[in-house]
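Structures follow.
Every read-out reported here was derived from the displayed coordinates using simple, explicitly stated rules and does not represent laboratory data. Everything numeric in this text was worked out from a predicted model, so none of it was measured. Cβ atoms are built from the backbone, for glycine too; each structure is taken alone.
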Structure 1
């Protein structure tokens, strides 16, 4: 789905440097992370002290807190370093950065408690609990803020990004370039390509807008010439295992990273396991999980959250209903037939955002459709009411779908619920969206909503179907709040 499709990576062990400008930007970002982490940890430890002892000195304490508190902050930073929380292959993208921060903090907390027990030193539990709880939250928040700022800079073509030379057959090079450019904030900026000798012309040529800078015979030289710090290898019949191994050897002394994009894409998460067999790193891909204990837990969490949210939001729902009723003629709620798991139809509930004869006007507006594929979307749809446009901008019209979640017809996270007319035109691949329950939100919601093409929407839905997990659901729910606030693709 994302640039994490580069599943296998290697790095120079010779200690060479990447192009100076890229390395300088990386060092600047890492220094900023250290400063943010130090501030977050200092505030957390100070908060723990004030919570436990107040503003006065700790009476009868066995520890000299003037020394212990700064020492704890320093030990915490060392723990983050030891667990590679400042590794440039981790920071800036993906969930592994947050996971490592949590693991490093938990290991340090365990070590401090064990050391206190062995040395028979009285460690105030209130101080430790408050410090570590606040510290973990502060660290994760600091990483989140730094990452968002980095992503904004990358999306504008600024900030620290990897300069990538893509190597492979022309078709696979174009496919990988498209994948990497789909999410520019991931930090992989393609600046050149190397393709087989047979495709090279006497004059320089391009693949799309990517310049072809060489062939397979001079990949290290091409990378050096264009200032690339990463060589991304995709599929090619001429790149045998032996040639790829030799390429890794050639890049050892250059400081250029080597990443390999496998032919099997859009598979990630817990389904992938690398197993060394006879010296080969075989990637074992487990089958998607569509039933079992994890599915049962997901269903229970969905219904419990829906019941809690409906109870909490009841006053908001009443206010929205009254506003819809006053704004235009027609019912408050709009019920539309959608297709759920296994092809079963159900009625999805929304607050009405259009005039009552919206379906009758659809034929007249069909020629103005602004999307491709099977969907109809119109940015300035004249059928949308004044209140309806506001509700759509903030996705408030979808809140009644919590009832569908409570009844087990939908999930909090899943593919977009399709119309029967769409499903009737599904081919074999797209129909896999119906293997799981549709969701109130999903990867399509946090990736652009109506701004997405039909192809990208299907790709995101299928990726979720193949790789869903409870942890991924929590991440998508968290990112949904940001998508709603940004209102990108909401119309």
Structure 2
């Protein structure tokens, strides 16, 4: 026997709700606005012959050790591992959201045995005046339910979840780009500190050489005790700079170990300094393409898509929810009866639910979703402006760092010549010690500044690579 239960009033309500579909838009505004019109070209001079950076851009530094460290960071960095797990969570949430578009199906099975005793006139088989009887029953059931997504709420939820998954994947790319740049910057910082420490040690040798000259002149009566004290003070000051540089080198090395996911004792940088490193050639493309190259900008645009879907879901909450359910059941007085002569029943149900009063909560939810999207539009606009500014700043920094490095190389050459002449003239007694000390300080400062300028040039190249969105097509 199959029983069908569908009330007439409920059918009329469903027909009325269906008729309202023509008066209610559930598509939502899923278009991504363009809050900023990209400029036609960069204002800073660019290398027009070079294209966007490629994935193998790092080869231009001519550092096999750096390439090894970058490859290790991509597999062992803890931030990247956490980003990958966040992406997996977003994928699972998308599966949950997609499941709302499908019917849910359930099943049940049961068997029971009921025993009863009847007390009578003593004619029972056990001689106690009672009789026993039992009844066995078995059942199998199957049920299914499905929400009729008239207003697009479930579809909007699935769209929002899909956008969230794509955003999480782009966030992982952003983290990967950040980690890559941080590893390279920290590696170059270690090398530059080694160069600075080496320069300080070389200048310490110069100071010791001058000290021996001053002592010799003092013993011969050609120098005063004041000159001896001045040079000894310069010597000690030079010695004091070396421990500080060693500590900075240690700090940078340990920071590199953290980026690589290593223990402090497991990190060792083999390269001695910045000498021999190259400088990659970096193209810049056109500003309009930057919106599709930078993962953070692409993620910001997808946030607008998710916000549009959230608006659809919030609007859909204003309208009734409709679901249909179907269930079937087979029952019998035992397993054999369940197979041979079951009693079959079926139920078909349709439900319509609508909140009659919520104090304006749902309408406030719609306004919150709409305001949230407007906020994201402004955030997206700010992100685009910041991205353009990042590229312009990096272009200027790269050009100015190259010019400064060339001038600083000439400054070191001249400072070294001045020191050589001052030392020679001092040995001859033609100049005083203050002149020689001033030449020595100028040489030390010029060498140290050159190393820092070389580091700034390398880091400017990395900043430009990062601001252009890395090496992804």
Using P(r) over Cα pairs in 5 Å bins from 0, in percent, for residues 223-350 alone as the calculated read-out, with 2, 7, 9, 11, 12, 9, 7, 6, 7, 8, 8, 7, 5, 2, 0 as its value, let me know the right label among 1, 2. 1
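Out of 1, 2, choose the structure whose coordinates give semi-axes √(5λ) of the Cα gyration tensor in Å equal to 41, 38, 21 when calculated.
On the way: 1: 41, 38, 21; 2: 81, 32, 17.
The correct label is 1.
1, 2: which one has FRET efficiency 1/(1 + (r/R0)^6) of positions 151 and 423 (r between Cβ atoms, R0 = 35 Å, to 0.05), as calculated, at 0.50?
Only structure 1 yields this read-out.
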Please compute FRET efficiency 1/(1 + (r/R0)^6) of positions 319 and 359 (r between Cβ atoms, R0 = 30 Å, to 0.05) for structures 1, 2 and give me the label with the greatest value. 2
Read-out relative contact order in percent (Cα under 8 Å, 6 or more apart), computed value 14, structure in 1, 2: 1
Among the shown structures 1, 2, from which was the value -15500 of helix-only ellipticity at 222 nm (-39500 (n - 2.57) for each DSSP H run of 4 or more, over all residues; to 500) calculated? 1
From 1, 2, which structure was distance in nm of label points 7 Å out along Cα→Cβ at positions 95 and 391 = 3.3 calculated on? 1
P(r) over Cα pairs in 5 Å bins from 0, in percent, for residues 159-270 alone from the coordinates reads 2, 12, 24, 26, 20, 12, 3, 1, 0, 0; which among 1, 2: 1
